[in-house]
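Trainee: The data blocks that follow each hold one structure.
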Structure I
Amino acid sequence: MGAITADEPSFSGWRIVWTVSLAQALGPALMGPAGVFMTQLQEDFGATRAAVSLAGPILACMMMSVGLFLGPVLDRGSIRRVMLAGVGVMLIGLLGLSRGRNLTEVGLLLAVASIGMSMYGTLPSQVLLVNWFTRLRGRALALSTVGMSVSGFLLPPLSAALVAAYGWRDALGWIAVSAAALAFPLIFAFVIDRPSDVGQHPDGDTGTPAEPPVTLRRPIGIFLREPNFWLVSFGMGFALCSLAVAMHLVPFGQSLGLSLQSAAWAPPALSSGSLLGKLLGGWSIDRLGKRITVTTLLFVQGLGWATLATEPDFSGLLAGAALVGFGAGGFLPLPPVYLAVCFGPRVVGQASGLSGAATLPIQMMAPLLAGASFDRSGNYTEAFQSMLAVVAIATLLLLLIRPPNTAEA
């Protein structure tokens, strides 16, 4: 088959890439400035650092749990409708959260908002792009995460300024309304579930329009009995838990004596590194292969945590955050790539949902343990040093994966 080039408007795939990139920037990436709000919540509710660290576990729990049920729906049904509904759920949850009267209400409403974010965030975006790309899948998935890095760069300092001007409640309300106002019309206008819906082929290949693929739903036991499933799940879970622990970067900067406005530049440094890691990771996975890509990313991630564990000055904080971002952000496009190769693209939604649920304890416990470590010792040194062991475990697990040769058939 011939191929429609990326700059030809007749192929909708690349427009969808940038649409879901923006959707993720206005969805899960809204948690990027969570660290900006942590000390504010501590002051308002008299809570411990570990207690306000529950925001990360709640988000992870809801997104992974919802993904368990959402994956098969995305494989078979309308991804666009699910994403549009998710924007509404997110708006209701965050507006309610901004008026929470205690930490219990805040936690429950964050759970509601997290359900909404999961409905138009990472999982539906990945399933959508697996439908639209085959040869260029790694590149498309990497580009789709660029919006999260841009949002991670802009939102923390913007949030810090809004909190300083209006307080955390009104700041959060403005963020929620703005995100919904941008995300809903973009998804409505540009998301198309499958290339066959508009007579196109994956990657823009030309030829007779393909029939809609038959979507499979495999018994769960097939995944659970496959060693590759557990290696991918736990390997990616350990590799990506750095992004959950990174919610502590702002309070970590404050513990070093920096102001909130100065410490709020740590997440943008993380996001800048993450953006570069995603782009190079997507290119590397297509050109150099998985093993070289994951070992390089994890080495850089470990270097970042080693830098942060020394309790550096402001420039060292930014450098360490950028290195962690590069090493962890580069992994964001990789789970669906591995799962598609191991189990086939037609069940990637189901596989991703199950994989996310399997890694839930890791994503929940990582930021909570970091907060508890701070409450016990008054610093983050022990927590950040522990991340070096986490990186080593992730490296070992991912290098043990042996995908079958026929998975994509």
Structure II
Amino acid sequence: MIICFAGLSASYSHWEETININADMETTEWDDKTLEIRIAAFEDLPIGETGTGTIGYWKNHPEDWPVETITIGGITYTKTEAIDIMKNPGPGDKTYDMYSQLVAAKLNVIIGCESSCIDQTIIDADNWMATYGPVGSGVGASDPAWQNEGSSLHTTLTNYNEGEMCAPHRDDVEETNDWDYNDFIVDLNMTGYYIDNDPILVQLNLIFEAMARGAAYHHDYSFFLPPGFFGCNSTAVINYYETDGTHLSTNTIHYEDEDPILITIFSNTWTALPPTAGHPWAANTIDDTGIHPGRITTVEFTFEGFFCVNELNLDDYTLDYVGVHGHNLFFDTPLHVWDTGEIIHKGDDRYLVTPNNWEWPQERAPIWDVYPYNPVTDEGVSEGRSPPVFTQHWYTETPTTQKWDP
């Protein structure tokens, strides 16, 4: 199995020989099942600017609201109530106009848009709504309240929301993420050993290899199973190996069945795959720099009482079942980004599960330029979407020259 946070693949033979276990009975050859995949991911790049949304944007994109309630003129409205008001303005009633522009402006500020040019206007407009509102109070265009103050406040809010002041409109902000899915790539080879093909799990072995790292950020990378997954107590023996195969250390951890299992696989992605000579931060993502081995971590799970009755069947975890972003994996491999504090989990648009022979993009090449959608085969990745849209077997398309070439 290969897990890539935007990265590479390889397989090792540490666990390929048949395992024979003695437990007060004759030596037995166990049935084995394997899962070999590549998981790729990338983290968000630093955000330079955030663009504003208009009334039309915010009332039609409830999923993008950063809050569930908003206060206008001293009255708190739920998101649903606010959107309903924005979609159904009262004819000729200027409190609806002020309300809608003020909601949009407040949301734009909350998501991080530059606000130095609008902060005071928002305060003044809030006070105007507290004085002449609430929404639906029937202030007309010819009323002094609108003529003397309301109209100019409304115009300023409108200009801000349309990107004509200190913050650009969202449509004018250049995409800051490269969508190259090569910030960290890990190959995962997983083998389960069973008694006579029954759901009786005797041992579970995992091999993780760091394959590519196209990120200047630092991370740690872990393996997670939820409480009660195995159905019995377990012991994990973790071995860490240097990039040249030298054994670094061994760690043994006992888990009660009711405990979650969280194992550090790579404590620092920079040491798991150091920068390529001549490049300040990347490894195995820059063309013509050669292939550089990464560190390897192995994990061996054994179970109290020798075996564990468990429904885990690795044969079930086909790529079609797992899904493009790994929603149906029975485990998670969190990538913790030190620089931003975020954690990228399975199911995230930035997390990708692929075959273990998948060829990843070169540095800064978006995935849709490497595996462009092919209308003839109806496979590939949509161009220029954020996030991109993948067909079920997108990886079967022949990659373009923008794939990584060592």
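Laboratory data are not the source of any read-out in this text; all were calculated from the coordinates shown. The model shown is predicted, which means the values in this text are computed figures rather than measured ones. Cβ atoms are built from the backbone, for glycine too; each structure is taken alone.
Trainee: For which of I, II does helix-only ellipticity at 222 nm (-39500 (n - 2.57) for each DSSP H run of 4 or more, over all residues; to 500), calculated from the coordinates, equal -4500?
Mentor: Source structure for this number: II.
Trainee: From I, II, which structure was relative contact order in percent (Cα under 8 Å, 6 or more apart) = 26 calculated on?
Mentor: Clearly, the read-out refers to I.
Trainee: Please compute FRET efficiency 1/(1 + (r/R0)^6) of positions 61 and 277 (r between Cβ atoms, R0 = 25 Å, to 0.05) for structures I, II and give me the label with the greatest value.
Mentor: Greatest value across I, II: structure I.
Trainee: From which structure (I, II) was mean count of other Cβ atoms within 10 Å over residues 237-244 calculated, if the value obtained is 25.4?
Mentor: I
Trainee: A follow-up question, please. Quick check for you: by FRET efficiency 1/(1 + (r/R0)^6) of positions 205 and 229 (r between Cβ atoms, R0 = 30 Å, to 0.05), which of I, II is greatest?
Mentor: II
Trainee: If you don't mind, there's one more thing I want to ask. If mean projected area of the Cα convex hull in nm² is calculated from each of I, II, which structure is the one that comes out at 25.0?
Mentor: Going through each structure in turn, the value belongs to II.
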